[in-house]
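S.K.: Multiple structures are listed underneath, in structure tokens.
Throughout, read-outs are computed from the coordinates displayed, never taken from laboratory work. These numbers were taken from a predicted model, which means no experiment stands behind them. Cβ atoms are built from the backbone, for glycine too; each structure is taken alone.
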Structure I
Amino acid sequence: MTAEHPVVDLSLFALRNFSGGTIALSSVRYGLYLGNLVLLPLWLQTDIGYTATDAGLLILT
């Protein structure tokens, strides 16, 4: 914060729109991450009938 030309200007978080947009995009990103790592394998195993190994290999590729 004391650098003459900081890499990230933290004063931007004082702006309401910037802070709200950052929180909104982070929430969407977390939701997609949760869906890909938790919900998709569960769906593949319960509804499609894949084994845990097959669901993991499908997510891996």
Structure II
Amino acid sequence: MAAKLECSKCGAKLDLPIHCKRPMKIEKVGGTDKLVCWMGADCAVAEIPTHCGHPMRMPA
């Protein structure tokens, strides 16, 4: 099952981006939540996509 991000407003889902052949994860980088490679922020960092004007989140 693919890892997903979810819109906190409408529930729309989006596959997590893949980096180094695995899904990225949400981690704080410089005090801000970002998508980070499973190998760490030194490998890759990306902005969290938005939907309905809000950053998406990991489903509960």
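S.K.: Can you tell which of I, II yields 57, 22, 12 when Cα extents along the principal axes in Å is derived from it? The partial results should precede the final answer.
M.R.: Numbers: I: 57, 22, 12; II: 33, 29, 16.
Working through the options, I get structure I.
S.K.: Another question, if that's okay. For which of the structures I, II does the calculation of helix-only ellipticity at 222 nm (-39500 (n - 2.57) for each DSSP H run of 4 or more, over all residues; to 500) return 0? Present the calculation step by step, with values, prior to reporting the outcome.
M.R.: Numbers: I: -15500; II: 0.
Checking each candidate, the match is II.
S.K.: Related question: Could you figure out which one of I, II the value 1.1 for distance in nm of label points 7 Å out along Cα→Cβ at positions 17 and 49 was computed from?
M.R.: Details: I: 5.3; II: 1.1.
Of the options listed, only II reproduces it.
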